[in-house]
Structure I
Amino acid sequence: MMISGCDTVQSTSNTKLKEHPNITKLKNQSKEFTPDIIQLNENIYVAVGYDGSNTSMIIGEDGVIIVDALRALGAAEKVAKKFREITSKPVKALIYTHGHQDHTGGASAFIGNNKSVKIIARTGFKEELQENSPVKPILQKRNARQFGRDLPLQDIINRGVTAGVTSKDRVGKGYIKPNLTFNDSLSVSFAEVDLQLYAVNGETNDGLFVWVPSEEALFVGDNYYNAFPNLYAIRGSRYRDVQAWGIAINEMSNYPADYLIPGHTRPLSGKKTVHENLRNYGKAITFVYDKTIECMNKGYTLEQTVEAVQLPNTLKNRPNLQEFYGSVPWGVRSIFTHYVGWFDGNPTDLYPLALKEEAENIITLAGGEERLFEVLKKTINEESFQWGLQLSDYLLQINYHRKAVVQLKVKCLRGLAAQQINAPARNYYLSYAYELEEPKRN
């Protein structure tokens, strides 16, 4: 990296950087959402990879049950057509496992105008979603960053538990409101298929799971997928009840399920496989929760707690606990602030210096703006990109050669993205980099 003057940054090397192992792992995760209609047995089919989530069909005696309905109506119509090629039996019921739009937006493709279809959800369905939030504008912007919605194709890998690009064909236009809701549990039968539905808190506070005894099948929505769970969404969300999530997964692991159908990524088959994956998933969630609470009660600050909570090797090396989507540190921060709020107990943080005043003091300690600028360049050359981000923010607070510093900050953001296994983090880094480079775009 060479600096010409103070306002331009030029690269002196055209050498292609070797791909970081984390990026290779993230690319391999894309196999989980290759478009496919997966037949689990004679009566259960799961559509994976046609949109940002899964939708499933359970075939009964004289009809079918649909579980979840994708995000875009256009994508749902394609899947509905494929389902009708398998069976012409009418839809008797549609179940929403939770209120996220990627599970609800295409319902009419499966139901049409049939008013007799039961559409089932839990009481409180969709109440927590961003469309009902007073901070909807910033949530939408952060959502776009997390999912990389505005990234150019060459920068897209995936979103951790779904493809990097999903259908935009009439997003949400097929949503139909539930006409049957329940509080704790519901036992129903459609087309001579008995269903047991249970309310559970986890990735959302309006979630449910479905147990089909005759098929030994468990439909779990977004409370399980082939990645570490997203205990906190960086787009911004209400607190996700981590303790309840762990308890729910542990309870699910006790069912004699031969099939596990998640809301994202491919389904699992075989009692041993299903049990082991649910068991270690529940253990990981519970470990993060219990360890965070333990550290808090020892008087640890937020940052000390984040440093202390690390999954044991017996869990963190499991294939279904790789941090493609969720992140242990984010979960720890969410639990901590949920229970005690923003103040972490350190009196230093009661009335911290204003950002500009802190920046001026740090710059003075460093020997002045020019000295810190040189340190920033050296830091980037050493690929210490997180420290580089923090140093660049100090210089930006005092508007020191803003154009050049912004360019260096972009370099740090791209450097972190090139090392990141977590898809939301990678997408956020890259999206923010483009915003800095192209401010008019925003």
Structure II
Amino acid sequence: MFGGAVGFYFLTQCNQTPGLQTPFNPEKKTVVVLGSGWGVTSLLLMLDTKEYNVVVRANKQDDNSKIKGATSSTSIKYDYLVYAVGSKVQTFNIPGVKEHAVFMKELQDAEQMQHRFMGCLETAAFPGPLPEEVDRLLHMVVIGSGPTSVELSGELHDFLEDNLKSWYPELAGKVKITLVEVLPSVLPMFSKQLISYTESTFKESKIDILTKTMVKEVKERSIVLQMPDKSIKEVPCGLVIWAAGNKGSKITQDLMAKLPADQTNRRGIMVDDNLCMQGAEDIFSIGDCTATSYAPTAQVASQQGAYLAQVLHQLAQKDGLEKELKKLESLDVEGDEEMARVQKEIAVTRSKISKIQPKPFHYSHQGTLAYILFITSPAYIGSEKAIADLPFMNGNIASGGVATFLFWRSAYLSTLFSLRNRTLVATDWLKVKLFGRDVSRE
């Protein structure tokens, strides 16, 4: 047992720091990576740094940070650029979204959402507000129909059931959660069976779902909706959480503008079958900033990153063979026998070079998972639910319930890149289960 504990400690420490940074080698080509998402993480995990100098720039800045340094600029030369800066929140130019809604894109967005959410609860609990104001403060509106919106609604419900009843018992029955979506249903990427399952589960848990409903404006104290019958309704609310889509960032638009003849899709960067940016043979692009036929999900980006690592490995092999070929062709040999040997090596090397042709990227869908919520009704005591749409043979397997929730948890842990991270996440889940969620605002 002691040996196992020592081994576990060793494994968790292996990935705690990046390790020794190797010096720049002018003999190797340089790969510059812009981004820090799932695609980049998968790429760096599989990229052989013995073949390249690798420079990573996250391209993220916390605009809410109180610490502002002096700005500067520099140029980094590269042989290959991996462009994976992700996307920005799509607001569809709806008035008030940027000013009054909170997003769920970055870590600071989640922290701001938690701060605003707890602020609504604490203000509603303070003696004095009118009942109408309390109802407004305790109305949380989530915009969007994807897994992010559904899981967020479920987590809010869980917090209310698991923690709010103890901390704010007088408010527990007054909190209202509304999910708003312009499409006919939530989770359009799932099967109809799982959509119905999710909607019925939310209805049982008193989470309102408004489909075929369009957001017209977000105000400081309310949200203006166009209902399915085209009527306009202004709904008072304390918090609007926006998770309704993505769009390309300004830097992506500027890059595309440099290649107007090749980059004609406004959704994002157009790439070829090898994820190379059309019109720029030394720039690869992966993740949400691209315009492909695949959904902008972590699963797609992760597979793109792994594939691109293989492509770069093949390019490194090709470069090595071309150097070897150039050396062979420059040899000054004497004698027929030696000449025949060199010519044979040249032919073999050329053959090896011609065979290095990266296969086109092909996305292999591994299924879709989403957490719903924790059921506390008498019929489902202690029941945590998730849904899954998994490929099987030539069809799909749709499932939902407690067993699917356990599968969802194990699948999530398996996507993390180190034993240390898996342990931290699992420990955090256990901590929440035993001691409840953190209700502090700081």
Structure III
Amino acid sequence: MHTQDEQYDVIVLGTGLTECILSGLLSVEGKKVLHMDKNDYYGGASASLNLTQLYRKFRAGMDAPAMLGRDRDYNVDLIPKFAMASGEFTNILYHTDVTRYLEFRQVAGSYVFRDGKIAKVPASTAEALSSSLLGWFEKGRAKSFLEFIQNYDFNNPATQQGLDLNNVPMSAVYKKFGLEAGTQDFVGHALALHLDDSYINQPAKDTYERICLYMNSMARYGKSPYIYPMYGLGELPQSFARLSAIYGGTYMLEKKVEEIVYDEAGKFVGVKSDGEVAKGKLVIADPSYFPEKVKKVGQVVRVICFLNHPIPNTGDADSVQIVIPQNQVKRQHDIYVAAVSNAHSVCAQGFYVAIVATIAETSTPEKECDAGIALLGQVIEKFVSVEDLYEPVANGVSDQVFISKSYDATSHFETVCQDVKDIYKRVTGNELKLEGKVQRLEGEQ
């Protein structure tokens, strides 16, 4: 490994999205980073697989059917995530200039499930008035609500209609506009992207900001607020690895961690691999490297479905997100559907990949995805994964071991970004500031 005499500012274990983003951010800031992965591929739990890899993982000993086309046409995400066009993740991509390695394409539609059918998420007053989700009177109420959000100014009481969003709960805002429970479902879960209904009793400012983010992201491209990288999410870890390398970071794949080395006080000092110890001031890692320092907080079930047609009732869209709010299917967690196609170079021509995901609530997790799978039409192949969700027991400050959370069921990046910002603050002591684009190094123009 030839690293025994080297002292790194940061050692990163695992090349999942969270780890790679942090590695890139810290490298750009001038930190000396060593990044290792026990696997022989980038991405960890958030890798993208070709057909051979997918069948090896889910159908050991079986070859992919010839009808699915060429192996190299497939880049199937194990964990699908769409980026909000004006969101934190897009800001990180711009700030680090990692966009030079990536090509993004818009996701064609954003849908929500209500009363047994799906329809486009109405994100403007015009869409509210034309939405099939809303009855005649509810259209007017939703229009008034969205106008209120668009015009609200924290410094101008005349725009506030007696509601101080810093203090009043979201329930008071819903009550003011008389929104039905089903409308509250799509506002809270498909527009504001809340994970549960606890937000209803909390100050409305957070929900207001989330809705504004959705609206601003919609305004950027028009069809939906989401973008997604060509060739799948597996491109992201590799791109952040290239970025880190430019700034002096060292990457090593297929490096088994033999031992985590601590000093007498129990503080991290290095990682032993191939009989050598790489020394570092701190370590950032995914949960698989520190099973003794994490706790299981649940399970996520994902069903990867191959289709040979677009999802019905989406206007033949080549890509969509569908949110099924928990209350609509009498659950405690939403169900998410993320669908992409050959338009994003993730599967062969004429095929679509739809991934249905939710947090498991029963002993039969696959059945919990049925409401999402039922929206897809005929499914020609499906692969089911049930993964444990972990989060760190401690914040890492005392032992300098900073562990990321497992990836949840959401089909967007907002929760990943929250974890990145949280770890960044614990590691550096500072809030993550994304002001402008970093300057490229000499000769990198």
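Bear in mind that the values in this text are calculations on the coordinates, not laboratory data. Fair warning: this is a prediction, and the values are worked out from it, not measured in the lab. Cβ atoms are built from the backbone, for glycine too; each structure is taken alone.
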Identify which of structures I, II, III gives the largest calculated value of mean count of other Cβ atoms within 10 Å over residues 46-53.
-> I
Out of I, II, III, choose the structure whose coordinates give distance in nm of label points 7 Å out along Cα→Cβ at positions 150 and 278 equal to 4.2 when calculated.
-> I
Could you tell me which structure in I, II, III was used to calculate percent of Cα pairs over 15 Å apart, for residues 126-213 alone as 75?
-> I
With semi-axes √(5λ) of the Cα gyration tensor in Å derived as 37, 27, 20, matching label from I, II, III = III
Please state which of the structures I, II, III yields 28.1, 99 when Rg and Dmax of the Cα atoms in Å, for residues 166-397 alone is computed from it.
-> II
